[in-house]
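Asker: Before anything else, here is the set of structures, which you'll find just below.
Every number here is computed from the coordinates shown, using simple stated rules; none is lab data. Small disclaimer: the values here were computed from a predicted structure and weren't measured.
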Structure I
Amino acid sequence: MITKDQTLKNKRSRGTAPELQMVRDPVCDMEIQISDAVQTEIGETTYYFCSEGCRDLFQHDQSQDGFRPSYDMIIVGGGPAGLTAAVYAAQLRMNAFLVSSDLGGQAIDSTKVKNYMGFDFITGPELVEKFKDQLVHSNYIDHHIGTVDRIEQTQYGFGVYLSDGTSFRTSTVLLATGMTRRHLNIPGAEKFQRNGVFYGSIHDISTVQGKDVVVVGGGNSALQSVEKLLPSARLIHVVSDLELTADSSIIERVNNSNRVYLHEGYKVSRIEGTDSVERIIIRELESGQESSLAVNGVFVNIGLQPNSSLVAKMAKLNEKGEVIIGPDCSTKQAGLYAAGDVTNAFGKRIVIASGEGAKAASAIKQYVHDIKRRVSSSKRGSSSIR
């Protein structure tokens, strides 16, 4: 992770202005813009960091790789639940560490976040940037951008093993890994992925300018995609096996457009084309009759599945694969907690996930405090016996 002779990883493309140059923090491996970085010079080399906290770790080397070998809490996952838990852990002065493959989770794809406290309206990426700023500048805790390979129970808590070969000891683990998008398991879906088949929000609207497209799904994320596509696409077909389940307000807005065609009670059977998507075949569930829609883009929003495999052998999962938690976010395994969309907590909303993350951090603080108090009492008892 940290080596003083580490080569700086630049991602500047030809012609990019110096202030837009992207580099990676040599401590946490977060990608940052040079203009936003904290800088320090060692010899003739300039190093760039996401925060003063990472800079201090680099300069003082608390261990061989810059991080502590053990923590009171390790947070796995960097979505709203994990980031909020990290901020609260910092506020509670906890010895905590956050590790995640990215920061933002599914929130980064949310085009509209309404009534998150403090904001009448904010986009997902804007909200995530505020979370990140709180984490690295206002409420710093050790953090690393990486992938957790496995979590194992140990005599003193847990071992968290990263895919890069590093590992850490911890008294408690907070799983906040969220969910990933379900993929279409039909002919043509994999063949045309990123060449006409997209999952989640589209980032390059120009790819569907003036074209006919289909959105698969009937929930909030699906209809938000419809609204985002309306300014560019010519016609938008919505295919859902059930009646639309999105909020009534967004259903009303979509229904008011004469360029949106609803196909409720249908499934997509296959996607066809030569080099890219040219048509989809949909099947009416009641009659079994198939029909063809000529489209050039397929946007899939058919739900999410919880990323709970890391703790499947330790925690109890429900039929959906969600981690079953108690009111304090605890699982059946002592010291293992979970928060956010990966759990069976009611409501898959950013504001709910954030609240669960705060609750989990507070509960873990109390759990760690109780453990240390029991250990201290045990030591005092042993001393008195001697």
Structure II
Amino acid sequence: MAINNFLEADLEGKKVLARFDFNVPIKDGEIQDTTRIDFAMPTINALLEKNISKLIMMSHLGRPKGEIKKKLSLEPIARYIAEKLGVEVYLSETSTDAGIKTLLNLGHIKLILLENLRFNPEETKGDNEFARTLSTYGDVYINDAFGVSHRKHSSVFHITQYFSQKDRFSGLLLANEIKALDKLLNFPDKPFVCLIGGAKVEDKIKTIERLLIKADKLLIGGAMAYPFLKAKGIKVGKSLCSPKDVDLAKSLIARDKGKKIHLPIDHIVSESIESEASIIDNKNIDDALSGFDIGPKTIASYSEIINSAKTIFWNGPMGLFEIDQFSKGTNSIAEMLANSDAFTVVGGGDSVNAINKSGYSEKVSHISTGGGASLEYIENGTLPAIQNLKYNH
């Protein structure tokens, strides 16, 4: 199975319909983090260099649930892209309004951004007719929205049926995501070490099951660690820990025949997030306290394993890194990855925020733009929208 590479295609004079993931944080009309748009720019620039007649860009923003909400308009994104490229970007009133056809026929217009796809309830419902309408805007289709490719939404999944195999492509970002995640899953240089953090075992159970097979070591941190510790009879105090997560952790520990799972051996604790933090120098946490970060002995232990790794995947922070007194574990891991000679992949919203905040993002081999999408890719080896781009050759 293969996916067409648009760089090798003759697109001169063609209208290109491209799905991006411009789902960025916006406050008071100002973009707070432009990373996702910046990651799309190589695809946009490469298309413009191919002398296409039009680039019609599609994206969603937030969760308007099928209603038009002014604060979720893509207007700030249109403005940002126009500033970056020095070219006017025309924003449509909706993603299906009659004025789009007029814009498509005006020769001087090069870049069109369709208004938030999720203002139309049909988008998330995976409506075929909505997908067909969108497809009429372009001669060819490009998917560069890895972050939503695990969804069977109209603009990424159903739309591909309206383009022939030769007229549907992956964008550069999507291609890079597939390449990096395929290397993790199928060709990792050994030792392959995974760091898994975050809040709930339940949310990542399938990912951990897959990685338990693929990886050599699984280092657990963050709130994810406490159900595992409790499952082993270790006291976790008031730390975040649901009975269901403890049961799931028990089942994973039982299956861990190779003793791949490593857990914190000390903790940064506090009575609450507002209270002063202290170190507990062993595995057990007192009844009145909650764990909020991994401790210095755990950092040292994990460092030893990470330093010997040839491939590293990190998903989920090691603690409540947004608060300074609970950020050392996460920041230490970020620094270890930055200094490592291994092939390093960071996936998941909080992990990406953490690596960006630490200032080490440029020293990581690959940063995945899709949290849920990257985990589902690891679980299943592909994603629905990516599968729809593929053809036999």
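Asker: Given a value of 22.7, 70 for Rg and Dmax of the Cα atoms in Å, calculated from one of I, II, which structure does it belong to?
Answerer: Traced to structure II.
Asker: Hey, helix-only ellipticity at 222 nm (-39500 (n - 2.57) for each DSSP H run of 4 or more, over all residues; to 500) derived from one of I, II reads -7000; which structure?
Answerer: It was calculated from structure I.
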